[in-house]
Structure I
Amino acid sequence: MTGIDAATREIVEESVAQLARKWAGRFDEETIRPVVVEAHASFADARVRTFIPVFTTRYADDRLRAMAKVQGMVTDSLPTVLFVCVHNAGRSQMAAGWLRHLSKGRVEVYSGGSMPGAALNAAAVEAMREVGVDISSEFPKPFAVEIVQAADVVITMGCGDTCPIFPGKRYEDWALDDPAGLGVEAVRPIRDEIRRRVEALLADLGVSGS
């Protein structure tokens, strides 16, 4: 890891060790380390620095699980959905929050952005909090190719051309207003429309909502 400062190296190595324990027998440290390094680098512009180690490990873990699914190491039957918008700060985070909440663990959920923002949209976080869905611990991140490959359904929200296309997947583009720069009052209708679409998606997937 040339060119990496001591503080970053410590974060990376702690994350690698943690994930190596979790994925023992499937991925070794040499496979995990570049994933962690890339995950850490993706948060270079993140506004909240305190949680970078946690974000790094969580995002790397998401990518490793996707890799495991693509390589046939994970054989659970859960449908997998990826939501993609430009900044991964508002629409895709609300959609992922709704899907996790309504599916109650019966769907594997990912989200990402083509140009991830520095922080979540505060109005989106508050609008979701009003309906009992907490997305405050989430974080803007890029979508990774292996996560697109692992997904059964890829839903884009204004960045369709930037998302790689793989055969055998269901792609949808949801035309939704961008909540960037809007207050909570203006975000509520977007939140409610996303819920309606997520409920329809669950029905299409044959998964009963809450």
Structure II
Amino acid sequence: MTRIFEVTSKVTFLDTATLLRAYAMGIFPMAESAENTEIHWIKPRERGVVPLDARFHIPRSLKKTLRRGDHQVRFDQDFDAVLSACAGGSDLTCPRPDTWINSTIHHLYQALHHEGHAHSVEVYDSKGTLIGGLYGLALGGAFFGESMFSKRSNASKIALVSLMAHLSARGFLLLDCQFLTEHLAQFGSYTVPAEQYDHMLRHALQQHCLF
């Protein structure tokens, strides 16, 4: 079977400056498991992209959930909780026995958040309980979505819709979702070849957007 990504190298140590340079080149890190100390540099041959324009589609059932308004969305209020939930595999929509977020990646994204580069979208129920969310990295006019979680139905979808609206309103040009999944495809997400993605990324990085 043809691999849909290239592993450029393996490392066991990273700092935030190196990580930011990698993202600016279209490369992101992943570990094979939480216990594995090695980190792989990944550059997909086809990149998943979430549209930030009219091509973004909200499923009918989700529109009903949004209209109920029995939730609250916040940004960067509890980044550590979102990161920990994503690392723990708390996703009802896509259960996974393991995670690609090892301790090195976990600590790096905590540092990136404190530096103002990494951000979270949090969804709370009417009682103030965190029920879903996502996190990622913002550079220029590009946002790199890293992981999402749901503890209740539709929570991660609400986070994604809120992120899209947030980025669009602030002039972002690119919402990178790395790999296209069935979960993301329902929103109009699509794939582009690596060469086209690199062009989109260069253009987005020239923008000066504030998350």
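Rule-based calculations on the coordinates, nothing more; no lab input. Just so it is clear, the model here is predicted, and its values are computed rather than measured. Cβ atoms are built from the backbone, for glycine too; each structure is taken alone.
Distance in nm of label points 7 Å out along Cα→Cβ at positions 61 and 85 was computed and gave 2.0; which structure, I, II, did it come from? Here the read-out was taken from II.
Compute relative contact order in percent (Cα under 8 Å, 6 or more apart) for each of I, II and report the one that scores greatest.
Details: I: 20; II: 27.
Answer by largest value of relative contact order in percent (Cα under 8 Å, 6 or more apart): II.
Among I, II, considering only Kirkwood radius over Cα pairs in Å, for residues 21-100 alone, which has the greatest calculated value?
Values: I: 14.3; II: 16.3.
Structure II gives the largest value of Kirkwood radius over Cα pairs in Å, for residues 21-100 alone among I, II.
Starting from the value -15000: which structure in I, II was helix-only ellipticity at 222 nm (-39500 (n - 2.57) for each DSSP H run of 4 or more, over all residues; to 500) calculated from? Answer by label: I.
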